[in-house]
Structure 1
Amino acid sequence: MQLFNKKRISIIVEGAYRDAVLELVENSGASGFTVYTGIYGKGRHGIKENRGGFGGFSCNVEIVTITSPGVADRILQGLQQMMEEGIMLVVHVADVQVVRDHHFS
C-alpha cells in the first residue's frame, strides 16, 4: 500500500475565536477540518473547564486539519500572527501518512 506524507495541525482555541481560525484554515487551502468541542484541561494558566457559556464561546475547541506541507506553512504563519495579536492558541504539528493523497490538500 502506498502512503503519502502530510502535516496534521491541531489548534486548541477559545470558542470565541473558532470562526476566525476556521476561516484561516479554509483560506489557506486546506480541503477540510474537524472541530471537537468541549475541550478542557490544565496547563500553565491553570485549569480551563468546559463551562459552555453563551453559545459555547467560553469553552475551548480543537480544530484539526491534515494538509500538504505548503498549506500547513500558510496556516502556521496565520496562527503566528493571531498569537502576536494576543489570541491564546495551543498548536501541535505532526508528520503523518495518509492512504488517499487527493483527500488532503
Structure 2
Amino acid sequence: MELLAIKGPVVANGSWVLITIQINADAPHLMSEDLPPDWGRRPYPTSTQAFGTNWAQRMMSPFLKVPSCRIPLSSYPSEHNLLINPLHPEAMKSMKIIATEEVSFELNEWG
C-alpha cells in the first residue's frame, strides 16, 4: 500500500501478492525522532537508505518497525511498516506465512 501511495497507478502494471505473515519474535519499534530528520521527504533522501543499510548490514535485528512517512503517526500511532532483514540468521526461523492472495488495482479508480 505504501508503494501505491508513492507511485500511484503505475503499480497496476505489475502482478502483486499480499502475504500475511506471523512473526514469532520481538521487533524493535522506532519512532520518527529515532530516524534521520529528513526521513519523510519526497523523493526519499539517501539518509534513509544509509540508515536501513546500516541496520541490515550490522544484523541488528531480523525485524524493525518504522513509522510510515505517508500515514501521520500522530493520527495513527499503531500504524507502521515492518522491515525484514532476510539475511539475518533468525529471520526465516521467526516468521511463518499464514496466507497469500493476489491483489489487483482497479485503474478506473485512479482516473
Structure 3
Amino acid sequence: MILPENKDNLNFLTKQEGKFVFFFTAAWCPDCTFIKPKMPEIEAENPEFEFIEVDRDEYMDLAQDWDIFGIPSFVVLENGQEIGRLVNKARKTKEEVNNFLASFK
C-alpha cells in the first residue's frame, strides 16, 4: 500500500498509467478500522492494482473534489481516469471489496 508523502505526491499518483485503487480512510473511523486489517489480503488477491491509502482528513480537498463524504471508500483509476467507485459510509467486507474490484480486472 502506498502512502502519499504530500499533496503534490498524491496529485502525481492520480495521473499515473496503470490501475490504482484509492482507499479513503481515517484513524477515527470504526468501519475503516474494520476493513483495514483485511487490506493486505485484498491487495494480495488483486495484484493488477496499486493500492493507495488516502487519509480523508489529511487530504480533505481531494475528498471533496471526488465527492468522498462517506468512508471507508474505494475509487479505481485507470491511466488517470476514474472507472469505478465504492463510495458510501457503510461497513465493507473483504468479499464486497473483492467483488467490486473483480469487475475492473
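All of the numbers you see were taken from the coordinates with simple rules; none came from a lab. Just so it is clear, the structure is predicted and the values come from calculations on it, not from any experiment.
Of the structures labelled 1, 2, 3, which one yields 32, 31, 21 when Cα extents along the principal axes in Å is computed from its coordinates? Traced to structure 3. A value of 48 for relative contact order in percent (Cα under 8 Å, 6 or more apart), calculated from one of 1, 2, 3, originates in structure 1.
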